[in-house]
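Each reported figure results from applying straightforward, stated rules to the coordinates on display, with no laboratory input. Treat the numbers as computed from the prediction; the structure is a model and nothing was measured. Cβ atoms are built from the backbone, for glycine too; each structure is taken alone.
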Structure P
Amino acid sequence: MSTGTTAAIYGCLGASLSAEEKAFFARTQPWGFILFLRNCESPEQVRALSDSLRDCVGRDAPILIDQEGGRVQRLKPPHWPLYPSGRRYGDLYAVDKERGLEAARLGARLMAHDLEALGINVDCLPVLDVPVPGAHDVIGNRAYGLTPEPVVALARAAANGLLEGGVLPVAKHIPGHGRAGVDSHLHLPVVEAGADELRATDFPPFRALNDLPLAMTAHVVYTAFDAAAPATTSRKVVQEIIRAEIGFDNCLMSDDLSMQALSGTLGERASASLAAGCDLVLHCNGKMEEMIEISARVPVLSGRAAARADRALRARRAPGPLDIEATRARFAELIPAMT
């Protein structure tokens with residue numbers, strides 16, 4: 001990590017950078033960047049954008065994307081294949097565990113192959129949330145299953161597939177978004193389940209995969225632990241639940257600060273997230289006035305946050321060998337219709 005890197009991950013507005021964006025990123029030196037559908041038009045264009053983002057900060061900064069498959073897939077046809085939702089792997093796992101695990105690993109390995117070719121080296125996957133009946137479908141079939149066991153097994157397989165392809169996984173949404181009754185993009189979910197219930201159902205996948213290099217918080221209030229603040233801005237939840245109880249001591253980023261689950265100004269949201277114990281804050285929409293406001297509150301990475309961020313980057317390794325045609329053929333055998 002170069003000196004002066006700040007504790008932020010930013011998006012950008014379009015398929016190429018404006019002069020204003022280039023100057024802002026060069027000045028503020030964010031730890032990384034995140035791409036969305038609006039940024040992805042063709043392989044050549046995305047690769048050029050990745051290179052341009054790194055040129056701004058003068059280093060090999062991480063570039064993130066949400067490429068889960070199913071509903072959450074930023075890279076789409078005609079240039080990139082469709083991949084299944086998490087639940088498709090869960091359905092296969094329910095009838096044949098070995099085939100389900102193989103499919104989850106190969107699907108992630110293929111996505112890593114797609115991403116690495118574009119200069120994208122972090123995928124916000126796997127989803128470790130465990131939905132419950134009656135919850136909002138913002139998670140829904142993005143989850144691998146409805147109980148911890150398949151979620152743990154398939155998420156581990158997917159994480160391994162990404163790592164084999166040179167892409168870092170991000171566990172989301174810690175400590176669990178599966179009980180949310182509303183979409184946190186629009187409203188603040190409040191979960192009133194008791195501590196024992198959360199420990200039995202929601203936390204186990206995160207505990208089992210607490211060695212992953214990166215995790216993203218849930219903008220969710222858990223009244224059993226802190227009725228006043230969502231996990232992202234709750235020091236009690238971050239320190240006592242995520243860090244101590246779940247045992248996640250790697251790099252923790254907030255979910256998107258621009259989501260309406262959070263209150264206060266963008267600057268206040270950034271400060272509250274970092275004060276709670278997030279190592280990095282994430283801002284996705286690329287709006288310059290919002291990024292400027294956040295940048296005024298985001299410090300240079302230092303201390304344990306810097307160490308965790310550096311450790312995350314060291315977890316990335318060069319992609320292993322891959323027979324792409326044979327792998328795609330085997331994946332199509334396992335999951336014939338990729339929807």
Structure Q
Amino acid sequence: MQQLIEKVFISSFDNPLLATRHDSAVFEAGRSRLAFTTDSYVVKPLFFPGGDIGTLAVNGTVNDLAMSGAKPLYLSAGFIIEEGFPTESLWRIAQSMRHAAERAGVRIVTGDTKVVDRGKGDGIFVNTAGIGVIEHSLVIAPASVRPGDAILLSGDIGRHGIAVMAAREGIAFETTIESDCAPLGGLAQHLLVAGIEIHCLRDLTRGGLASALVEIAQTSRLAIRIDESELPVCEQVQGACELLGLDPLYVANEGRMVCFLPRAQASAALELMRSVSPGEGAVLIGEVKNTPPGRVTMTTRIGVDRVVDMQSGEQLPRIC
């Protein structure tokens with residue numbers, strides 16, 4: 001996927017806004033500073049513990065805007081529906097989107113609907129776009145990361161990917177693992193309003209924590225070091241990963257983010273994050289170094305340093 005984006009899309013559409021390699025494009029519009037993003041959702045199954053494709057579509061788009069430090073405002077929604085898709089399921093998805101939008105404080109203000117032949121759409125696909133306003137002077141992006149920055153993680157990792165996989169494959173656990181799908185806009189704004197000097201935010205979607213950190217390290221041309229013993233993974237997710245041969249570092253999340261900020265503000269930021277949902281489980285997981293540039297390393301529980309790299313291929317396809 002990374003090679004596809006680099007060789008086809010970046011080379012074809014290259015421009016200064018796209019070159020920032022962030023979750024949203026940030027630009028001036030009159031006297032306002034805006035963020036704009038788009039995303040498509042093809043998750044299978046459509047309904048899973050903790051959410052569905054509708055909840056995912058709203059939260060995922062809201063989160064991309066929030067990672068640029070924007071206050072999410074408006075969304076569009078496009079539906080590609082397979083002929084014969086049950087109206088009851090479509091209604092359920094629409095209601096999920098309505099409730100998710102209300103929770104995130106955004107409005108769905110425009111959209112589009114297309115129907116494709118039976119057998120050509122796998123039920124339903126959803127495309128969303130979002131726009132938000134940036135009400136501060138910070139440049140929150142990978143290029144703003146600095147040596148010495150602390151890295152905060154907002155909560156436990158891996159639950160979304162495992163919840164979707166369990167629903168897809170009919171895997172039963174003693175307790176149902178629910179997706180962490182949640183809006184992050186409120187959490188990010190809580191930090192900004194409190195005056196935290198955020199350098200970079202990134203939500204941990206496809207590719208999980210590992211891919212997010214590698215992308216930031218490569219874009220900033222700095223080194224990132226994390227501590228495995230500080231990474232929160234719930235017992236059932238850890239057990240499921242061991243059973244299925246998966247690494248929680250690479251399992252997708254839909255309600256988790258990392259925050260890069262000056263080390264001096266880390267304690268205050270952690271306290272703020274833990275005071276609001278979904279940041280109750282926030283922890284300090286590492287720091288930014290000068291060298292080796294573009295590399296992520298992790299100190300394992302036995303004290304050995306491991307290089308964290310991009311995976312070749314996806315552990316769990318179609319989880320968003």
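Below are the figures for this structure:
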{"quantity": "Relative contact order in percent (Cα under 8 Å, 6 or more apart) - highest-scoring structure of P, Q", "calculated": "Q"}
{"quantity": "For 23, 20, 12 (semi-axes √(5λ) of the Cα gyration tensor in Å, for residues 175-294 alone, calculated) the corresponding structure among P, Q", "calculated": "Q"}
{"quantity": "Read-out Cα extents along the principal axes in Å, for residues 95-262 alone, computed value 43, 36, 29, structure in P, Q", "calculated": "P"}
{"quantity": "Label whose coordinates, when helix-only ellipticity at 222 nm (-39500 (n - 2.57) for each DSSP H run of 4 or more, over all residues; to 500) is calculated, return -8000 (choices P, Q)", "calculated": "Q"}
{"quantity": "Among P, Q, which structure scores highest (criterion: FRET efficiency 1/(1 + (r/R0)^6) of positions 39 and 207 (r between Cβ atoms, R0 = 25 Å, to 0.05))", "calculated": "Q"}
{"quantity": "Comparison of P, Q by distance in nm of label points 7 Å out along Cα→Cβ at positions 159 and 183 - largest value held by", "calculated": "P"}
{"quantity": "If FRET efficiency 1/(1 + (r/R0)^6) of positions 7 and 191 (r between Cβ atoms, R0 = 30 Å, to 0.05) is computed and equals 0.65, the structure in P, Q", "calculated": "P"}
